[in-house]
Structures are given as structure tokens and as C-alpha cells.
Structure 1
Amino acid sequence: MLNRWLERSGYRDYRLQRASEDASFRSYLRLEADGRSLIVMDAPPAQEPCDRFIDVAQRLRGAGLNAPEIIASNLQDGFLLLTDFGADDYLSRLDPQTESSLYADALAALSTMQSKTTTDGLPDYDEALLVREMDLFHDWFLGELLGIELDPAQQSLWLKTRQLLVDNALAQPRVFVHRDYHSRNLMVVEQDNPGILDFQDAVYGPITYDLVSLLRDCYIAWPVERVQQLANQYFESARDKGLIDVEWAQFLRWFNLMGIQRHLKAVGIFSRLKIRDGKSRYLNDIPRTLGYIEQVSGGELSMLGLLRLLDQLSVRQRVGELTND
């Protein structure tokens, strides 16, 4: 089916090889033909319709950002032909020598994304979605992966914590939210760095979400002081541009609590990928992600109950037993 579509699109003498897979049902192939390299996205229409990808790609490119150009499309079968950003993602290139320049580019792109990308018609990052995401932690991590059922007091604490995190997210200024703005979805390119991928789930929501995705990345960690320094750089720039109108202390609290919401969601997703999809490699990212939750909860009075709950349930020990098997 794919080969027939490529031939109809004018590609007959070509070579295909697997480029990458992600945590969804999508997969990617690299097409080489006539000295040119392109990416074929294969997205089963029932699970991953391409129309959202096309819509958001056009929004980002319209804002002057480096999202893939769509060369050809076959929405019925779920195929897109895209420009190729190469194989060097941020995760493979970040180190103490490169992080300053790479994060400078990523933060500049984030500022442009938030200030210039159109948001009309995007789904709202509303309470229902925030709750649904956090419940992935409750259902898939605690329940399915660790086999834990909360008692009534623990469940009450969970619901109170969840609501505090919802209230924090909804209190923030709303902007375009990529929703997966991290080192595996940013590509290192020579011009207009970074190349931005995996944006099809974009929403209209809290301003700190993408910033915390980038700086408290589930796949690579930096010292606390460096994360706060980069967050403060963003804060000063965003305030100068009129994106926010609060003091640093308030912004930092937004950022910290937004991170807990995101990391609860991520731990739940990693657990679901293992159990439902058989993708065990994501288990290794759970300890780092839990570490962010513990780190921030320890310095935030409203989250001390969550910290005690995680300790009471021995989640760190249980995860260690799973990842060491």
C-alpha cells in the first residue's frame, strides 16, 4: 500500500529504512531518492489521524518555526511525506558543552511558539483533560504496574492533590501548548534550530507546561540550580514580551506544580506503554520522573501529602525491583 502510494507520488527508484518509532501508534521511515532524504510518517487512521498533524504543522510554520513541510499526503491510509530533519535529536547532542546554546535556541523557539502561533480551534487544556492525564498515574502506575489500591484516606489525599494541581494549571495565562516539547522531539539542525516534531496533540493551555517539559525532561536531568537559571531566563523574556505579569515567586510555583502534573501523567504513560503496548524500555525513565515529583513536592507545602503518600506506598522501592529485573 505504501509502495503504491509512493510510486503514484512520483517516487519509483528509492530506498526505505526505518527512521524511528515513538510512544504512539505512529512509525517513521526515511526515504532516499535522487540524492534527497525525506521522512514517511505511517499513522494508522483509526488511532492517529493525520489531519491534526497537518493542522498544527501549518500553524507552527506560519509562525516562522521549523516544523516539517508536508510534501504529500494520503489521509485515507495514514501516510505523510515530510521534510527530513536528520537523526540528531537534542537528547543525543545535549552535554555540558552544548546545553547552553541548544537550550537558548529551544527557549527562543518556545517564546515564538507561545506569542505567534494561532490557537483558534485548538482543544482547551481544561479540567477534564488535566484530570484524565493525572489519573493515568493512579490507574496505570499505582493500579496496573504496582498492584496498589488506595485506601479511603489515601484516595482522599490523592483527590485533594489532583485538584490543587488542576487549580494551579487553570490559574495561569493560556497560550499554544505543544504538549511534548522535550529532547526527543527537538532536532538539532543547521538552520532555524530546533526542528520541532510530535506536535499533533497541541492544545490551548497553561504557559509553564512546555517550559517544564523542556527543562525537567523525563529523558535527561540537569542540576536544580541550572534548571531554575534557565527558567528564570525564560521568565524575564516572557515578562518583557507581555506573556506574563506576575513576580518570579509566583511563576516558579506555577512552574513547579505544573511539573508535578506533567510527571504524574508521564509516569502513568510509561506504565501503560509497558503493560498495554509491551514497550518495556520506558520503565527505565520512571525513576528519573519520580525524582522530579519527589524533589518538587519536598519544597512545596501543598504537596507534602503527596510526598508522604509515595513514601508510604514504597513506590521508589517497588519501581527499583521492576527496573532491576
Structure 2
Amino acid sequence: MQSTNTILMVRPASFRSNEQTEMNNYFQSDLDLSPEKINELARQEFDAFVTTLQNAGVRVVVVDDLKDPNTPDAVFPNNWVSFHNTGMVVLYPMFAANRRQERRMDILARLEEEGFRIEDIMDYTRAEEDGLFLEGTGSVVLDRVNKIAYCALSPRADEELFIEFCEDLEYTPVIFTAYQSVNEERLPIYHTNVMMCVADQFAIICAKSIDDKKERKNVLSHLSKEGKEIIEISEEQMHAFAGNMLQVQTKDGNTALVMSTAAYKSLDAKQLSRIEAYGPIIHSSLSTIETCGGGSARCMMAEVFLPSSKH
């Protein structure tokens, strides 16, 4: 399956603009508010988002972030862990030292308590010692059905590590570099999942961010070959997090596309109707989290594909 009906989310305890990530996350900025106020607003957005997902029929497993260690980006668990239908859990090497403390074995134990089976753990975190990183489903966008993995190279996505991941999990790698304009310079986008989203029958992509025409053609041809309708977004829409979306399943077995309200408002009527032809859109306001965290709805959701322990 390309989508799951169970999402792991981490409720923030000390959310703020992370000083260790801002050097290469150009989506991130600060608000002129106290840290306490920023965290309070982030928690309100988080709780409203969880309620919106649950009301739409999505199962959400919520874990509270810990006050100690201080992990400002814990609200984005998809960067340190991914869960697979073989029972495999993958742990990823993280660029920022304070983000490495987000990895918590008690969260894996919580999923087992929730009725999921973990068979094995694939751990790439030793790569941090060599200054090599691959930040989960932020760096890697998976077409799980067709076993294709898309990766935009950046300081947070190492090519050799990505190829090793693809060999270990038997995915075909599609490698490229995506750029954004920052002060009239073209700089690499920090995570693949802010410029593209792969759903079961369609893909949303800021194709123009792939400056190399051969690379762009290669990415689009892989998507087309797997029968995806390609819905293109502009760089301006990408900056409103219109690439940072995730398809989920609801309890009735249907699919929906999850995004932030900012992303939703950035889309035009034609784009919305093309998306809604495949299922409803779920959106929630995440403005504080987007501004200070430089990530949006997709980053907040770690998909749980683990098998049930009942079987």
C-alpha cells in the first residue's frame, strides 16, 4: 500500500526555531515572540491538527516530547524513523546534533503496545560520525508500491548513503538536486518532501526546482511510467508548503490528502479539482510550526506500516 491509516505524531514540549538547522533550511525563520509563547502556539496547532485527522477517520498515535533533552524539532518525527510493512524500522542519521536526541526507543515500545509488530531495526545512525546524513522520509520520498525512492541531494541527504538504503530495502533510486532561490542564489532544498509528494495515483511536484533538465526529465518520466498523474506546483506554492503533503487512509478505506491550510490556500482551483478527483483534502493551520520549524504537515507525520502483532 502507498498510504496507511495510522500516523505517529510527537506533541512538542520545547518547540522553537532550531538554531542548529537554520543554516540550510531556508524555509525557516523566527517569530518575535517569547519561546514559551511559540511553544504554546505550536501545541495548539498540533492538537487541532490531530483532532482534524482523527475526525477524518485517521488513527493517530500521539507521543509527548520530553522536556529533557531539549529537542525543538521533535514535532517532525519522520526525519529520524520510518516504519515498513515487513516489520522493519529504519533509524536515520541527522544533520543537527540536537535532533539526534529525538530518537527514542520508548516510542518504538509504544507502537508495540498499540498492537504493531517490530521484526528488525535497520540503523544508519553511525554515519553521523563521518558527517553523512539521510533524514528519513524528509530526504527520501517513497513510492512504496513500485519500490522507487526519490532523493534530492543536499547537506542532509548523502548520495552514497541513499544508495545503500535503496540496496538494503530493495528500492530503485532516483537521484537529483532541487534548488530554491535565496537572495538571488540557487541553493539546494534541504528536504525532498518539501518539493514533491507521491500518492497512489498522482504526484505533486515543483518540477522547476530541478534546474538540470536531464534530471528533471528523469524524475518526471519515472512518475509517468508508474502511471501517476503529475500535478505541478510553482516555487512560490512550494514556499507555502504545497509540496509537503501526505496521502493517508481513513477508517473506511478511502484515501485523503493531508496538507496545511497555507498549502491549501496557495493552490488554484484547477490544481484543487485535480487533487480532489482522487479524494478529499484534509488541511489544518500550522503557521507557527511552518514559520519557526521550516516544515509542515508531511514532516509532522511518521507513517506506521508495521504489521499487526495479532497475526
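No value in this document is a laboratory result; all are computed from the given coordinates. Everything numeric in this text was worked out from a predicted model, so none of it was measured. Cβ atoms are built from the backbone, for glycine too; each structure is taken alone.
One of 1, 2 was used to compute P(r) over Cα pairs in 10 Å bins from 0, in percent, for residues 198-261 alone, and the answer was 19, 55, 25, 1. Which one was it? The read-out comes from structure 1.
Determine which structure produced the value 16 for relative contact order in percent (Cα under 8 Å, 6 or more apart), calculated from the coordinates; the candidates are 1, 2. That value comes from structure 1.
Just checking, which of 1, 2 has the largest value of Kirkwood radius over Cα pairs in Å? Spell out each step's value before the answer.
Values: 1: 20.9; 2: 19.2.
Ranking 1, 2 on Kirkwood radius over Cα pairs in Å, first place is 1.
Between structures 1, 2, where is FRET efficiency 1/(1 + (r/R0)^6) of positions 46 and 294 (r between Cβ atoms, R0 = 41 Å, to 0.05) highest? Largest value of FRET efficiency 1/(1 + (r/R0)^6) of positions 46 and 294 (r between Cβ atoms, R0 = 41 Å, to 0.05): 2.
If you work out mean count of other Cβ atoms within 10 Å over residues 134-141 for 1, 2, which one comes out largest?
Values: 1: 20.2; 2: 25.2.
Result for mean count of other Cβ atoms within 10 Å over residues 134-141 over 1, 2: largest is 2.
If helix-only ellipticity at 222 nm (-39500 (n - 2.57) for each DSSP H run of 4 or more, over all residues; to 500) is computed to be -7500, which of 1, 2 is the source? Of the structures listed, the value fits 2. When distance in nm of label points 7 Å out along Cα→Cβ at positions 102 and 150 is calculated for each of structures 1, 2, structure 1 comes out greatest.
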